[in-house]
Structure formats: C-alpha cells, structure tokens
Structure P
C-alpha cells in the first residue's frame, strides 16, 4: 500500500493514508521487513506532510497494546478516533483498501 501510494503521488495524484486494524503495525518503529526498498519513513515523507499527515486509528493501536511512542518518528502522523475515521472514509472521493 505504501509503495503504491508513493508511486501514485509521484505521478501527481494526491493521496491520504489511514492506518487502521493490523495496518497500524506497519508504523511501528525499528522494523526491517526486507532490505529491497527504502524504509517506510522515507516512503511516507514523499506522501504525507504537516498539512496532510498519515491518519492512525487510536483504537487499533490500543487493541494491539501499542502507543504513539512506539511509532516511527520524523513523519507527520495524526491519531484519530473511530468517529473521525468513519467521517473521513465517508467524505473521501475514493478509498482503496489494502
């Protein structure tokens, strides 16, 4: 999802990311899933910014015993609740679940 989003942004289409459920685990600091591509922090820096941070569902973190301090640093992230996530999904032009 993140690599596809990075390519989409590179082609000129804006993207907003919402990490929910097991997807929040992708943001946990210190992971090295493989060394074939750039680290997630580097990919996200090309997608998100201060005006459009990656959205992270707070309840998904809690259910996995994760805290905001466990997440990667140097990338704009915004913790949101369930109502905010649902509202964002309803208002989105397109949603691509991965």
Structure Q
C-alpha cells in the first residue's frame, strides 16, 4: 500500500481508493477546498450543519473536483461532525492541494 512521506498527511491511498481526512467548515461564505491543517484538509461549504446536510453538500461539491460520481464518495465517519473521513473510489483527477508540495 502506498503511503505518504509525512506522518501528518491528510490523505492516503488504499489501492485505487483515496482516503481523505476532512475538517469541515459548514455555513461558510462559499464552497472551497482550503489548506491542509495537520492531518486534515479544511473544506468549507455553504450548507448549514443540520442533520448531515452540510456533509451531503460537501460530497456533491467534491465529486466533480475528483472527476467521480457522488455515489463514488463514501463518508466513512463524521456525517454529522466537522471531523470526517471520505473514501473516494478511483478519482480521475486531484485538486491542486493533493499534488502541490507541502510547505
């Protein structure tokens, strides 16, 4: 299994599945992928955190950025929490934060 070089990486590969640790920010001004914060990637969404709606909105926001269908993103844990983990099945593309070197 491929691993990242740093222990605090916010993502890892499990075969062709990308596992991402997320720090969610609901009710934000806009939907956006932020910077890594320790072992999590900050993701802001405009949806309010009510009954998992913000997480559902986040999945719909992220799917086209990874070139996958919404059904290809599984929320492992954190449906109703700011700390969450997603499994993205065979992403066809990666947002820049996944490919740029960490500073």
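Since every read-out is calculated from the coordinates, none of them should be taken as a lab result. Since this is a predicted model, take the numbers as computed values, not measurements. Cβ atoms are built from the backbone, for glycine too; each structure is taken alone.
Miscellaneous remarks
- A value of -5000 for helix-only ellipticity at 222 nm (-39500 (n - 2.57) for each DSSP H run of 4 or more, over all residues; to 500), calculated from one of P, Q, originates in structure Q.
- Identity of the structure behind 32 (criterion: relative contact order in percent (Cα under 8 Å, 6 or more apart), calculated), options P, Q: P
- Answer label among P, Q for the case where distance in nm of label points 7 Å out along Cα→Cβ at positions 29 and 53, calculated from the coordinates, equals 2.2: Q
- Origin of the value 2.4, where distance in nm of label points 7 Å out along Cα→Cβ at positions 37 and 61 was derived from one of P, Q: P
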